[in-house]
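Any read-out appearing in this document is the output of simple, stated calculations on the displayed coordinates, not a laboratory observation. As the structure is a prediction and not an experimental result, all values here were calculated from the model. Cβ atoms are built from the backbone, for glycine too; each structure is taken alone.
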Structure I
Amino acid sequence: MVFTGVAVDVIALGWAESYARPGGMMTGNVQNAVGGEEAITTKRIGLFKELMPNLTRLGMIGFANGLLSNLEHKGLLKASSQLGFEVFRYDLPTFNLDGFDDAVAAGLHDQVSAFYISGGFVVFGHVPQVVASVAKSGRPICGVYPEFARAGCLMSYSIDLEHGFRLTGTQVAKILEGTKPGDVPIQQADKFSLVVNLKAAKTLGVTVPDQLFTIADELIE
């Protein structure tokens, strides 16, 4: 098995013996060097707060008992204490999107200023549908991967998945050439992507700060 961009401690979980020599039948690339998903989520929402300085209530749509959602939630709570906003969490069943519209409605009932969509794999397979559903609320949306911003979220920030897939490709090639997976070092993600949707910003009446224009990897117009 070769994993891409996982946000968990593969050593603690017993997936690998070490990063240099994983052992067993697993290798891949991870994002632990930057603190994992919790730290990246804190960074992500910090950038979003620059776009939304008046953010007071953030509605997170995640998944019940989902490892990724729980890590994201911790990151949001950490950021909220530093940046001065509340976090409201709306959970869906772990493996499907049942109740998604109800979660959006609950957020509107709680008068959230914006929505945060978790990066769970179920959502990733239905990004256009999910973003369109939340966009009907008229609230700004913070997404995880570039596909989220390209589909209409105001902003996304994540590891560069395309770069991660290329890393995975080189690792798979080594295995196909005869190297055992346990002898292929696990690599750390070192490229990140900030995408700002200028079209969504214009629709929402959001002014994009100059510094975000400067550091954004992609601007959607």
Structure II
Amino acid sequence: MILAAHQPQYLPYLGLFAKLARCDVFVLMDDVQFSRREWQHRNRIRTAEGVRLLTVPVHAGVHTRIRDVLPADPGWLARHRRIVAYEYRASRHLDRAEALWAALRPVRGASLSTICITALRESMRFLGITTPLTLQSELSPRPDGNADKDLRLLELCRLTGCAAYLSGPGGANYLRPALWRAAGVELRWHRFEPPDYPQLHPGWIPGLSVLDTILSLRDPGEILQGGRS
């Protein structure tokens, strides 16, 4: 079986879903350190002027883990709903956004990890992805969640019974293939380049939240088949 893993992100870009669709088990690394500079509590949507951030305001200290981060304002969900309804008012698929907000409403005051995972599951449903999700915190891996990245991922492979790990291209900057060979776990590489699709405003902007794909296309799951891996 093939494992892939990533930190929970809020409505992430399509490449993460392409990796999700190509693995057998996906681990959400909810007990690693939160970073405001990354995409764990925000993402980009399309507007007539370019891009706009949807951000979940949070309370988080320097060493807070994602599973312990809480929203700073319970009104974030209503704001996101209004913004998306306005910016994507030309979409024929706004009912999908309403289904997403409905799924998030019961957890809007829960941890950031819960919010991200709830949104991820709903997005997977729209894309037709059924890969099982597992929380790193529930696996209780050794070593500690913020320890050596190779050892942490190899431990996840052991705990999930996976003989291969699927890494994005960024993994080449820190993963050490020799350790994986010594452990007898195959290290595979995944790079996804989605084809341009017709967005709701002129021009093409890559790397947007999956929400843009879901609201722009009749069958958003098809684009996962057309991208280059």
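One of I, II was used to compute FRET efficiency 1/(1 + (r/R0)^6) of positions 115 and 171 (r between Cβ atoms, R0 = 35 Å, to 0.05), and the answer was 0.85. Which one was it? Checking each candidate, the match is II.
Taking relative contact order in percent (Cα under 8 Å, 6 or more apart) from the coordinates of each of I, II, which one would give 29? Structure of origin is II.
Consider the structures I, II: one of them gives -10000 for helix-only ellipticity at 222 nm (-39500 (n - 2.57) for each DSSP H run of 4 or more, over all residues; to 500) as calculated from the coordinates. Say which. Traced to structure II.
A value of 0.97 was computed for Rg/Rh (Cα atoms, Kirkwood Rh); which of I, II is the source structure?
On the way: I: 1.00; II: 0.97.
That value comes from structure II.
When Cα Rg over 2.2 N^0.38 Å, for residues 67-138 alone is computed for each of I, II, the one that comes out at 1.10 is I. Ranked by distance in nm of label points 7 Å out along Cα→Cβ at positions 11 and 123, structures I, II are topped by I, which has the highest value.
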